[in-house]
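Some structures to go through are shown next.
Read-outs throughout are calculated quantities, based only on the coordinates presented, and are distinct from any laboratory measurement. What you are looking at is a predicted structure, and each value in this text was computed from that prediction instead of being measured. Cβ atoms are built from the backbone, for glycine too; each structure is taken alone.
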Structure P
Amino acid sequence: MTMQTRPTSRRSAFLATTALLMATALPAFAQDEITLDDSLSDMETYVTEDGEVIMLDAITVQAASDELKQSLGTSVITADDLESRPVTNDVSEAVRRMPGVNLTGASATGQRGNQRQIDIRGMGPENTLILVDGKPVLSRNSVKMGRGGERDTRGDSNWVPAEMVERIEVIRGPAAARYGSGAAGGVVNIITKVPEEETFTFSLFYEQPESDLEGANGRTNFLWAKPLGDNLSFRLIGNYNKSDGDDPSLNASSVEEGDTILAGNEGVVNKDVSTLLRWDVDDFNRIDFELGYSRQSNIYAGDTQLGSTDELTEGLADEGAETNIMQRTTAAITHTGDYAFGELTSYLQYEHSDNNRLSEGASGGGEGRINSTEDWTTTLLDNVTAKSELDIDGSFMGHETVWTLGGEVRYERMNNTDLITSRGDIDFDYGDTSASAADRDPISSQTIIGLYGEANILYGDATTITPAFRVDYADTFGMNVSGGLNASVDVSPSWKIKTGYAAAFKAPNLYQLNPNYIYTTRGNGCPYPYNGDGPCYVLGNEDLDPETSLNFELGTAYDGPNGLSGTLTYFHNDYRDKIQSGTEQLAYITVGADQYRVYQWVNIPEAEVSGLEGNINYIVSSSVSFNANFTYMITSKNKQTGDPLSLVPEYTINASVNWDVNDKLTLIPSVVHYGEIDAASTNAATGYAYDDTDSRDPYTLVNFGGTYDVNEDFAVNFGVKNVFDTSVLRSGDGANTFNEPGRSYYVGLTKTF
């Protein structure tokens, strides 16, 4: 994917209209017949009969993907942005600063509270699709899903070090629906650097918290690019990153004496290497070959799913032990073609995830708590994705149009021998679940085939309409039809109105679909009204429908000649068929001396999300600029319970000033304010009301950073995060389930040779 417009040689011009405008505006040429010089490849260049050359303004019709990326629900984070405001570890920290974006857990329960991921427009991390160079990243799907929808995962936004990122495209709402399963909230496309000339860049970054209870952060990485001939080039990236875990006593002051002290942020160690070989076959075709390997491991800080700890987990936390390891291997081949009739992009990617974890309890009060220092469980996930997309110049009812046709295949295969049953000693027979624990198939898979089409139609010179249609077929849930309509109108040179409506979907994951994947509880986790009256089983369900969302947005954009620009957008998502653990008993069977209540994953009828987001930019002077954005959540609720879908603030405000002190030094003060965060009042997995649903009070974080360019090849960045050391600790009550780090100091160096 690219943010560039089409090459000049392929731009479409409305000759008659432009010639008429030129005749009106330039009387000197009014009597000259204008003809196209066929010897010129530039379609915007024309000559009169007397040989005088003139340039006519062309009206460019872009591909639908490029048009949608310019919609109001789109933000772009550049390499300069990441350099001037560097992230501690994960680029999600930068994405979080965009309108409509927050970091949350996978549900509103607050379990695994510090394992926060990118959440767009309150739809939850599971509805945010992460891409690297346009290709899906799906490793987090190998992490088991709890009954409340939680996963003990850092997400998939930390496979590329920040220094290696060219830009990040954040696409929200209807514009994201074209990307298929998992994009109902939005898409984050992380695009890596591919230098065209020989270069070697080396970077260092270190961040030291002021509190000795919080973990320090450091990373080092390099990028080496080199031409290997006239049509071959090579890129190699290497990275090592270590974030220490917080001290187990960090949150002690936030709880009453005798209560459980919940863990702070766990540490993480990243080791990444990737290589790319680019072959420019000719002027029209390019082929990229890519290989990558990453290893992410944790530094345990004591977290458990339900907050309960014991001597074993406390000992592991004191040691800062490595308790989970995620290894990701990728291989991809990409073809890009630029032809007279259009542009073609195709890729084939293989992604293998190896998820190793110390064994955890899977039932009752011990669910999600490490119960061994020697027994490891392994889940293997293989994803094969193939996609091809063609943009063709054409017309529709006499209007200039770019047609887009595409196809996508996504195959997922999981082997989770250690997780298909939480109690392997019990033989259990219900529906499609095998009677013998030893005979349950550890393999589950899903294949989704999607075909889609779009048209970017230009009406006159001010209106663009983009209809889209998509159909997907899966060997699990069958067929799903989606699509949408986006429109943009230039009301004046400064004002634009845009609107969009689209249907999006998310396929059930392999844990939810697998009837051999079983959760059990001895009683306390049984749904209402059987709390304490167990055991209860929750089974996978092969008959689940995909989650769907009907997304609408309406907004306006202003870009004036006075240095002021801004946008304001209203969005509304009707979220249907959300998948959660069922609370209606399906069966009551006897296993040995026990009688079990049986439940399954189910689709719930409806949920709703709506809100406002906007931004404003003002160029104060040639050296000072101001930027601010906001998000206001009007509604976020499960219509069955009335509870929010995820723990997002009622409103968020980000603001920063960029001051170029001179041609070397830039200073950037910034502030972010988070409004109140409401917690769920009901446990969606059991139907029971929580005893304590405290909200998190509003809080404000102030940061100060800067960059200094020693010369064109050597840059230094520096700063202070959370300048006033605002203390936001995790207590486990209601929405108070995550930490915001205190004051810290950082410095980074980048040298290009």
Structure Q
Amino acid sequence: MLAKLSGFLPRRRRAVLLVAVLLALASAALSATLFDRMKAGGFDDPTAESGRAADALAEDFGQEDMNLALLIRAESGVDSPEARAAGTALAERLANDDGIAAVTSYWATGAPGLRGEDGDAALVLAAIEGDDTEAEDRLTALEPRYEGEADGGLHVEVGGSVAINKELGEISERDAVRGELIALPIMLAVLVLVFGSLVAAAIPLITGVITILLSMGMLWVLAGLTDVSVLAVNVVTLLGLGLAVDYSLLMVNRYREEIAAGHERSKALRIMMTSSGRTVIFSAVTVAVTLAGLAWFPLLALRSIAYGGIAVAALTAVVTLTVLPALLALLGPRVEGGRTRRRSAPGVNAPLENGFWHRLASFVMRRPLPVATLGVLFLLLLGSPFLGLRMGTADERALPESSQSRQVAETLRAEFDAGESQTIDVVVPEGITEAELTFYAADLSALDDVARVDTASGTYVDGAQVADPGPAHARHAADDGGVHLAVVPEPVGNAAVEDLLAEVRAAPAPDDALVGGRIAIGVDGIEAITDRIPVAGITLAAAMLVLLFLLTGSVLLPFVAMLLSALGLTATFGALVWGFQDGNLAGLLGFTETGAVVGTVPVLLFAIAFGLGMDYQVFMLSRIREEYERTGSPTEAVALGLERMGRIVTAAAVVLSVVFLGFAISDISFMQALGVGAPLAVLMDATLIRGALLPAAMRLGGRAMWWLPPVLRGVHRRFGLNESAADEPRTRNTGEREQAQPSTTGIR
């Protein structure tokens, strides 16, 4: 197929490029409304107990989440007649607005939790109807009408969970554009250094830009078919850019290598397509399989990246295998135009054994055990902080300090009773008797850190009833006989409330009782991640082992490659805890330390970094296998493969790191964690793993690395893939053991 494509594309090069440009422009036009189709949030598990409790509260008790907070300040004090009249009028006006399900205020209820400690601030809380995206759209219309100065000398600031989600989406949209604008010129400079030619360097960049635009259009279509989180846009588009440049680097380098070896351009194009083109396809499948593991998790943010990642990996491969060959055919000899320095292809005008990567591999393979031992110990040392990982949920502290919704939330923490906003909701279905309800409510109120329990039968404190049921308690009873218990904690931190949540869930309760609340939603989201890690990991490992077997034709090498890629992530996860959980990078990057890592970050970082690490494994192992088939020497194959691919893999890692460093300049702290973690993993994989541990492991394994039992030879012969160009002669078969020529590494 690839050989036929290499003949078709040059003949239809202008038509192929025209179609690609038109599709890219159409995608760019569609992407103008992309963020309008995205879903906000995506960090909760709607199928968890807390999600079912929230549904029951809304359907049976008419209690919506108070997701909008108006922080109102009055110079004369919130209890002055002027402030009371103006605040009451403002709350009534808000209650009459479209899309508002419920409104409560300090002036309507007199609740102490809605009045600031100094008496100069009060709250109006409201529930905006609809899902997160609909709530954000409604907030966009409401903000200009309420924010700023109001009648009666009031000053109003808008906050709440819907405002936080809205700002997260807006910043993500801004960061996506800013990251790409910063990455593109830096990538061009790196590519010029690699190729020594402006034209050759521009080819991967052109492919990358087309891929970005098509990725945006692909996400626009995907968002019309299923829910897609707004946070997936940054990851998917930048991943597409990085993969496009990586694949283009691989392809253009092989093309120039064949040209320098004396082949005609048509034959060089054919060899490029039938060798590196196969690697691109295989690599895209590898990345897609890795990101598909995120689909196991019920959180919308992770599932969106899974769907988008699979699609963008396939899209990038298609663009690389069509647009790039058409560009090369159109340019012809002009591909070497704009030279910045003289350069010869590796191994053509100079002996390969004189190259840096060949000498490095030879050095390592003469001392494999010490190098492997020191490398593994070094990575484990860097990864040791990960043993103290604490996962938490994203809150307003993920936003920059200049964010208004964050400022409102911090004011609520500092000046208001935090217990009201941390209420644990318990929903008991129909069938509970009054005596059972009294006993259960008293039991919950006796737990440590519980301020009170409000329910249909009254208010309970320290195990005793302190207030008879009144009008305020009526809302805790449903028409079908179900009851709601509001467990209000003392004003303590989130960690203490999470401990209290566990105690509430462990307390003896009526059958089918559901425990929810804002804190419970976050805890259930973390549990949804940790509970599904084993099944996601097992399926990912099984799929990768099969793919690597098809690539290498070896039984042992896939396990070694998997182990090395996982080992390369230790430094990344150690840095994640050291830098973000412990706050050692807070001063440099300007984020707020929270003492925990957002639960989605380690999973997402693993999927991205492991997928890209395996991507480079494919680049290296495919070329090493080609050299092994050509020379028959396991040691020489490693040295030659590393010499031919080491520079390209390192350049690809640098380019991809530049792409993901765009996240590091984000104003969202958990995106900054991706911006630091992904480049660190990629660079560690492309240097220490590829330059030291891979040659050491393959030298220690020797010919056993390429062992293939007879029962599997037929399977690999039928379904296996390899990098060997169809035009190049082979001196041995995968299953043979004889050596075709002596090693030049000096290792026997």
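With FRET efficiency 1/(1 + (r/R0)^6) of positions 379 and 507 (r between Cβ atoms, R0 = 41 Å, to 0.05) computed per structure, which member of P, Q shows the largest figure?
P
The value 11 for relative contact order in percent (Cα under 8 Å, 6 or more apart) was derived from one model only; which of P, Q is it?
Matching structure: P.
Thinking of P, Q, which structure, once helix-only ellipticity at 222 nm (-39500 (n - 2.57) for each DSSP H run of 4 or more, over all residues; to 500) is computed, gives back -1000?
P
Where does the value 94, 49, 44 come from, among P, Q, when Cα extents along the principal axes in Å is the thing being computed?
Attributed to the structure labelled Q.
From P, Q, which structure was Cα Rg over 2.2 N^0.38 Å, for residues 555-674 alone = 1.79 calculated on?
P
The value 25.2 for mean count of other Cβ atoms within 10 Å over residues 227-234 was derived from one model only; which of P, Q is it?
Computed on structure Q.
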